[in-house]
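Input: structures, listed below.
No value in this document is a laboratory result; all are computed from the given coordinates. Just so it is clear, the structure is predicted and the values come from calculations on it, not from any experiment. Cβ atoms are built from the backbone, for glycine too; each structure is taken alone.
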Structure P
């Protein structure tokens, strides 16, 4: 049973709250350090200093630099995936399939094409031989999940007679690659300065949908 403080609050609950705050501070600091310096350029002393905790506290929460790196990759990938795929609005009766797909394409672009996620992508690719499981996590929770969710969305549109889909996963792969390929390649090779402005992303989304519907639109 937890003991009480002078104010009558359980000591255990306060300690758990402090522990959670320290863990978040460590993760936030480590994310900045890893993205800036890469895996090999990161050390636990710098993370401890930036998170304002002792090095011992860092190791209390994360047994090694590797386990901390794994947690950061998983955390960032899951957060981005949730932003894209959670609470996707359904196509309303008065909306067009063109407008819906343009919204969906822009949503993918605006979430994924950010400096931090591009830094993470470069970092994971650079460390793929050292951490193949992390590359697998990023693929499965990023591109693969995006394709699977898109496939379900396309099936729903096809069921309403708005698209003609024989293989949902192939159609989803075509859609996602049309959306991401050119902007993603430019940013990966040319850096953050190549990230398109919102207006350019919307134009790209519109062109993607035009091409996609030429193949999968109801004739």
Structure Q
């Protein structure tokens, strides 16, 4: 055992990011992973078929419905949901392995997924909600997306308002008016949360040595 608590590996954290579609959470998440090599994206399991450019274990863990149901029965998911007749879920074992290796796991989920993750692992979970600067700006971003039409934008705007209602459930909220400012706030949240007492493996032994108990 090291005599310096700073040398002991920390426990990783679960960084959960939610936002209405178009608020910028995916861009912020990509910037974070580009800067920090020890931040990894959670890989979900799904029963949908892989697309031509997708790789099993990298993009998703592709499973049959029977296999997925067996995983549910064995409580192998931190959270799962059925969306348009397809199942999606977060494997518990993968997340725990990353945390114990000192890596932070990034989750891009809605408020229900965020609640489920927090309920399962409250000491590991840090949640961030990304808000748009205004409803008008959000609609403009959605209309600017390739392939968008009036019906799609209207549906996403309804979904966005429903999602925003749950902003108080999160540990942090970031208004994404300026991408660089928003990213700096997200970056600071990560760095501060990494230093919390519960994530420092060596502190218990370090304090015992200071008190002459070992």
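Points worth noting:
- Among P, Q, structure where helix-only ellipticity at 222 nm (-39500 (n - 2.57) for each DSSP H run of 4 or more, over all residues; to 500) as derived comes to -23500: P
- Comparison of P, Q - label where FRET efficiency 1/(1 + (r/R0)^6) of positions 73 and 129 (r between Cβ atoms, R0 = 25 Å, to 0.05) is highest: P
- Among P, Q, which structure scores highest (criterion: relative contact order in percent (Cα under 8 Å, 6 or more apart)): Q
- Identity of the structure behind 1, 6, 13, 15, 14, 12, 10, 9, 7, 6, 4, 2, 1, 0, 0 (criterion: P(r) over Cα pairs in 5 Å bins from 0, in percent, calculated), options P, Q: P
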